[in-house]
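Each in C-alpha cells, the structures are laid out below.
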Structure 1
Amino acid sequence: MSAQKRAGPSTAAVSRKRVNYTPQDVNEVLAKVAELTKDIKNEPEVALTLSDLALPHAYCEVVDKDANAVMDEIEATMLRMANTIMQGQGFEFNVPSRTKTNQMYVPQLDRIVLKDAMGRRPFSSTQTCRKAAITARILSLVHQLCIKRIHVTKRDLFYTDVKLFEDQSQSDTILDDLSCMLGCTRSSLHVVASEKGVVVGRLTFVEDGDLINCSKMGVGGKAIPPNIDKVADFQSDALFILLVEKDAAFMRLAEDRFYNTYPCIIITAKGQPDVATRLFLRKLRSHLKIPVLALVDSDPYGLKILSVYMKGSMNMSYDSSNLTTPDIKWLGVRPSDLDRFNIPDQCRLPMTDEDVRTGKKMLEEEWIQSNPEWVPELELMIRKKEKAEIQALSSFGFQYLTEEYLPRKLAAGDWC
C-alpha cells in the first residue's frame, strides 16, 4: 500500500465520515457488550484449580493467611534453624526456585504456575551467606509487622536496613522468596507496594469503612488501595471494565466522562501492572461478573503487559491463582486497526530489531497459541514491522478515542 493511500484522509474528511454516536445510539453500540456480559453472568460458579488436574508433577501455590498463621510459619522456620545450629550444622533456607525452568503454562487454567523445585540458601556458603542473612532479617521484620498488625510499603521495609539490603530490588526479591517459602500470598506478609493504579467510573466500594464513589473522583481517578483486604462491597451498574495501559489514555477517557455515556469502570496501572491493581481487577471481575476489555499499545510490549494481567508474571507465578484475570478481551489497539482506521504513516513507528525478536518469541509462547485470534494479529505486526501507541489515534483529534474509535469497536464487538 502506498504512503499516500495509507496516510488516510485529512482531519476534515475524517470528521465528515464519522458516525456520531449520540446518546440514543448507546444501546446499539453496547448490544454486543451486553451479550458478552450476559454470557459471563450465566457462567457456572465452579472453576478449575490445580488440585483438580492430574498433573505429572507437584507445584508450589500460595494462599492468603492471617497474621497468626504467618507468625506460626516464621517461628517454625526459625526453630528449625536454631536446632541445626545447636547440632553444629549451621543453618540454611530451602526456598522454592522461581527460575523460568521451574515454571509452566497450564492450558486448562490458562495461566503460569510454579513447579516444586527447591534451592538451597546456606549461610556457610560465600555465594549465598548474604542472601541468607537478608532472608533471616526480613523474616524478623515481617514477624514484627504481624505482631503489631500493621502494614508498611516495600520502600519502608528497605529503609529499615539499607546497609544490609543495599538496593531495594534485593529486599523485594527476598519478599517474593518468603511468600513461596511460607506458602502465603505476598499481601499476607503485611508489606505492600506504593499506590500506582487508579480507577474511575461507575463503581462504589467500601475502603476500611469509608464509602468511595469512583464517579466523583475527577479526571485523576481514585488510587487503588495497596491493601486490597480492606476493600469490600463492590456496587456497579457498569456493563464492562475497560483496562487501559497508559495514563494518558486513562485521563482522556476520564475527562470526557466516557463512563457516563457507556456504563463502564476504567482502570490503569500506568504501564507495567503492580500487584494491587492485578488483585483489584481480579476481585472486581469476580464480584461483578462483567467482561474486561483491554486497550493497550499495538506493540509486543503492550501484549506482554496484557499477558501479565491474564496469565501472570514469571516473578510471581507462585501467586497466579490470586493475581490473574484469564478471560480479558483484547479490544485494541490491534495491528489490523492501523489500516482499518487509516492511521497516518507519521503516527506509525518502525519496529526495532529487538521489537521483532520479542514478537517472534511471543509467537512461540503457549499462551499466545491458546488465543488463535491473536496469532494473525501478531504475525501482521511482525510482517509489516510497524507499531503504534494508543496516542496515534489523536492524529484525528484529541477526542477521537472516546467519540469514534471505542464506540465503533464496541458496536462491532471487535475484540478477541
Structure 2
Amino acid sequence: MGRFSWKYGVVVPVLLLSVGFGESVAQQVSYEHATAKQLAGIAKDNSRHFGDDPDDPGPLATDLSYKISPEAVGKAMRKVADWQLARSQPYFDRIWTWSILYSGFMATSESLNDPKYRDAMMAMGTKFDWKLRSHLPNADDQSVAQTYLELYLLKKDPAMMQPTRDELDAVLAAPRMSKIPGKELPWWWCDALFMAPPVWARMYAATGDQKYISYLDEEWWKTSDLLYDTKEHLYARDASYLTKTEANGQRMFWGRGNGWVMGGIARTLEYLPKDDPARPKYVKQLQEMSARIASLQGKDGMWRSGLLDQSNYALPEMSGSALMTYAMAWGVNEGILDRKVYRPVIEKAWAGMLHHVYADGRLGCIQQTGAEPAPFKASSSYTYGVGAFLLAGSEIRRMDSHSSAGKRVH
C-alpha cells in the first residue's frame, strides 16, 4: 500500500510497512526531492564506507522478541553486531563515525561475554599503533581513544595508552580559545560532549592524574553554559542554532545532538571520580534531559530528528533514539533515574528500535552525518547508529539482571 507524505516542504513517496506495533511505519524509498547538498553528503558518507542506503534492503527481521530480557536483547545485539562487523571491518578508520561503533563493540563483547568483538578492537588498535588521527586533536579525533583506553585498562600495556596521553598533554599545553566566531570553545558543538569527555575521564582512570578531570570539568561547563537551554532542558547543536526554528516555530533541537550529550554524560560519569565536586551537576543534567526526552517519546517508542516538531518528520531516527535510550538505561542501572518511571520508556524505545532491524542484521533509520534534521531512508544504516544501538542493548541487558557484576564503574 502506498501514500504520499508532505515532509521537509516536498512531496516524498513512501511505503507503509506493517510491523506489529499497533501502527505502520512510513518508509521513504526515494531521494527525488532531496537537495543537491543533502545528496552529496549522503554520497560522501557512503563512499567512505560509513554505511549505505539501498532502495531494497530486504525484509525486516521476524525472529526477534520485544521482551526486555537478557536473552532476547542479546540475540538482537548479536544479530546487528555480527552483520556490522563482517561488513565494516575491512574499512576501519579512526574518525568519529567509526569510534562510536568501536564503543558499541566493546560494550557488546563485555555484555555477551564474547571476546570476538573485543579481539576485533585489539586488531584495530594495533593496526593504527594506538595513535589518534591528528596532532592536537579536536573532540572528534580524540573519540577513538575511548576504545584504546578501555583496552589499556584491561591489558595494562602502556603502548595502548601513551600516544593518547601525549596528545592530551599537548592539548593541555595549547591555547584553549580560537578566533573563529561561534567556535571559541574546544567543545563548541554539542556532539563533542560525547566524543571527548569520556576520553579524559578514562585517561584519569588510567593514570590517576587529576589534571585530566580538571580540564574535563572546566570545558564541559563552558559548553553547557553556551548551548544548554535551562528551560527546555535540551542542547542546541552549536551557537549558530541558538535562534534557529522548526517549521512549527519551535526551537530546533536536533535529536541525535541531544542523544550525544546524554550518552556523553553517562560515559563520562562511568569513570568520573565519585568525589569529583562537579559530579552532582552532571547527574542533575542527565536527570533533567531524561525527563524532557521521555516527555517527547513518539507513539512508536522512538524520537524524530527534530525533537520539538515531530509531526514534520515521517521517520523516527535510530542514532538519536538509541543514544537517549542508552543514557536512560545507564541512569536506571546506576540509581540516578527512577526505575519505575523510566523502565516503561526504555522498553517502548527498545521495541520501537527492533522494528528497524532487517532480516540480515542491517539496522535502519539512521540519519547520515550532519548537524541538524534532514531526510533519510528507512534503509539508511551507518556505523555510529549501530554503535549507539549496541550501547543501548548492553545497558538494557544489565537493567534486567539482578546485579551489575562485571560492569566497570569507577
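What follows draws every value from the coordinates through simple rules; no lab data is involved. Being a predicted model, the structure only gives us computed values, none of them experimental. Cβ atoms are built from the backbone, for glycine too; each structure is taken alone.
Given a value of 5, 24, 35, 26, 9, 1, 0 for P(r) over Cα pairs in 10 Å bins from 0, in percent, point me to the structure among 1, 2 it was derived from.
Numbers: 1: 4, 20, 28, 24, 15, 7, 2, 0, 0; 2: 5, 24, 35, 26, 9, 1, 0.
Label of the originating structure: 2.
Kindly point out which one of 1, 2 the value -12000 was derived from, the read-out being helix-only ellipticity at 222 nm (-39500 (n - 2.57) for each DSSP H run of 4 or more, over all residues; to 500).
Details: 1: -12000; 2: -16000.
So the calculation was done on 1.
Matching task: 19 is the computed value of relative contact order in percent (Cα under 8 Å, 6 or more apart). Pick the structure from 1, 2.
Numbers: 1: 19; 2: 23.
It must be structure 1, since only it matches.
Starting from the value 20.9, 69: which structure in 1, 2 was Rg and Dmax of the Cα atoms in Å, for residues 45-260 alone calculated from? Walk me through the intermediate numbers first.
Working: 1: 20.9, 69; 2: 19.1, 54.
Structure of origin is 1.
Using the calculated result 13.8 for mean count of other Cβ atoms within 10 Å over residues 77-84, pick out the matching structure from 1, 2. Mind dumping the intermediate values first?
Values: 1: 13.8; 2: 22.5.
The correct label is 1.
With distance in nm of label points 7 Å out along Cα→Cβ at positions 53 and 165 coming out at 4.4, pick the structure among 1, 2 it was computed from. Working shown, then result.
Working: 1: 3.4; 2: 4.4.
Answer by label: 2.
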